[in-house]
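Pasting the structures in now, so scroll down.
Just so it is clear, none of the values below were taken in a lab; they were calculated from the coordinates. Remember, predicted model here, so these are calculated numbers, not experimental data. Cβ atoms are built from the backbone, for glycine too; each structure is taken alone.
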Structure 1
Amino acid sequence: MPDLATLTPMILTLMAVGAFAGLLAGLLGVGGGIVLVPAFYWVFSTMGYGSEQLMQVCVATSLATIIVTSCRSVLSHHKKGAVEWSILRGWAPGIIVGAVLGVMVVSRLRTPTLQAIFGGLAVLIALYMAFGRSDWRIANRMPTGIIRASLSPVIGFLSVLMGIGGGSFGVPLMTLHGVAIHRAVATAAGFGALIATPSVLAFLFVKIPSAPPLTIGVVNLPAFGVVISMTLLTAPLGAMLAHRADPRLLKRIFAAFLILVALNMLRKALF
């Protein structure tokens with residue numbers, strides 16, 4: 001086990017990352033997982049747990065935190081009447097199916113493959129955040145029928161591959177279909193719970209060798225506890241700021257940061 005001198009800066013780092021992730025989950029609707037997955041990888045690999053299945057632990061632990069963060073965030077948005085519950089109900093079955101399929105795939109992939117997937121998708125998300133326009137529209141209403149049945153599992157599936165909530169894919173989808181940005185952010189918070197809950201339950205039964213200490217399945221309990229203690233405090237703050245501030249500049253700044261993180265993940269995967 002690492003000594004206290006090694007653990008202390010790591011715990012402080014996780015606390016800071018957790019605070020930042022919770023703020024993002026409420027403010028931008030992108031889900032804290034997009035910050036947590038690379039942060040968990042750095043912490044665990046620094047501690048000497050750089051196995052070929054380490055990214056599975058990072059993805060699963062990130063999703064575990066999203067269960068709590070998402071529920072807290074959606075309740076905060078609901079108090080302001082911003083959640084489109086009809087969208088959540090309609091998209092829930094497909095998202096859950098996609099999430100479960102995602103667990104089946106992630107449990108069979110090695111760290112370099114998951115790093116490449118995370119990096120590639122994160123670059124696309126960052127580019128949309130940086131250059132996407134609020135007036136872009138595909139339609140004036142959310143898809144239904146066969147289109148919804150096709151798209152909803154994709155959201156769940158890709159989100160689990162990255163270890164993120166559904167906001168990174170759900171917010172652009174909703175705004176492109178005429179949902180106001182604040183209502184899209186609020187509703188996407190609910191996507192996170194739909195994705196994370198079934199996937200984490202499944203990840204508890206995935207076994208890997210050389211997991212970090214106190215890991216059940218591939219969910220690391222200490223990292224979950226430290227991060228969630230901070231996201232519980234900051235997710236409501238992010239939700240409050242989302243209703244008061246124009247997040248366009250913040251999105252562009254975060255997009256630049258995300259591209260750097262994504263490129264670093266790709267570097268690790270390829271070299």
Structure 2
Amino acid sequence: MSTLAYDGGAMLGRQLRRVRNSPGLTVLTQTMPITMLLFFGYVFGSALAMPGPQYRSFLVPGLLVATAANGVMTGMFQAAQDTHRGVADRFRTLPMSRAAVPLGQAVADLLVTAAGTVPFLLVALAVGWRVEGSPLHAAGALALLLLFRFAATWVGIFLGLLSRSEEAAGQLGSATFMLPLLSNAYIPTDNLPGPVRTLAEWNPLSAVTTALRELFGNAPVPGGSAWPVAHPVAGSLAWCGALLVVFLPLAVHRYATGER
């Protein structure tokens with residue numbers, strides 16, 4: 001465990017320097033949610049039945065979760081870069097824990113996401129979003145959000161290690177923009193056709209989004225017949241736990257063996 005902690009800390013530092021050396025990508029990923037908040041909040045809000053301020057309160061948790069789901073894309077792309085540029089092969093020759101590299105990547109991504117959430121929340125407050133729940137519940141919402149990002153990153157790392165090229169990883173990663181569209185992140189699912197509504201309600205993003213709306217005290221909180229959205233906090237924890245149990249060991253094993 002001490003070796004993993006030491007090696008993981010070294011890889012964490014490496015990943016943070018990697019982020020620092022790519023300021024353009026960092027700025028883009030941090031400003032995109034803010035741009036979407038302003039666009040969706042003031043354009044889509046006027047087209048829905050709920051008033052604009054109410055829709056922005058509905059939208060903020062959804063955008064937070066959609067941004068967290070992008071951990072699949074960033075995890076995939078960074079893992080694919082290391083794999084196909086020979087970096088991972090060089091690390092495997094060193095006397096270090098095989099879990100250190102993916103762990104360092106996942107923790108670094110978590111720290112960057114936590115820092116990037118602050119300006120988004122400040123803009124959200126400026127456009128009228130408010131935390132209506134207790135401070136303890138709000139802290140729980142942010143913790144759940146980061147847990148979901150951590151789980152999504154491990155999914156991305158595994159898929160990146162499976163990828164045949166950086167280009168393939170980038171193309172597959174960009175397809176993750178569909179995940180929020182098939183959820184309740186941007187619109188209520190009440191009026192969706194039956195099969196589409198079922199798919200949206202079983203989407204992990206719907207459970208986490210509903211949980212954040214509930215914990216932040218934002219109304220309306222859309223209901224749903226699927227268990228994860230009917231019990232959003234428990235459903236979110238179940239989804240996060242399932243993703244970590246499946247993809248964390250798969251990613252570590254794939255990295256350790258170096259299979260292509």
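With relative contact order in percent (Cα under 8 Å, 6 or more apart) computed per structure, which member of 1, 2 shows the largest figure?
Ranking 1, 2 on relative contact order in percent (Cα under 8 Å, 6 or more apart), first place is 1.
On FRET efficiency 1/(1 + (r/R0)^6) of positions 82 and 122 (r between Cβ atoms, R0 = 25 Å, to 0.05), which of the structures labelled 1, 2 is highest?
Going through 1, 2 one by one, FRET efficiency 1/(1 + (r/R0)^6) of positions 82 and 122 (r between Cβ atoms, R0 = 25 Å, to 0.05) peaks for structure 1.
Could you tell me which structure in 1, 2 was used to calculate helix-only ellipticity at 222 nm (-39500 (n - 2.57) for each DSSP H run of 4 or more, over all residues; to 500) as -24000?
2
When Rg and Dmax of the Cα atoms in Å, for residues 58-113 alone is calculated, the result is 14.4, 50; to which of the structures 1, 2 does this value belong?
2
Once mean count of other Cβ atoms within 10 Å over residues 170-177 is calculated for all of 1, 2, which comes out largest?
1
Where is percent of Cα pairs over 26 Å apart largest, in which of 1, 2?
Top value of percent of Cα pairs over 26 Å apart, among 1, 2, belongs to structure 2.
Out of 1, 2, choose the structure whose coordinates give distance in nm of label points 7 Å out along Cα→Cβ at positions 42 and 138 equal to 3.4 when calculated.
Answer by label: 1.
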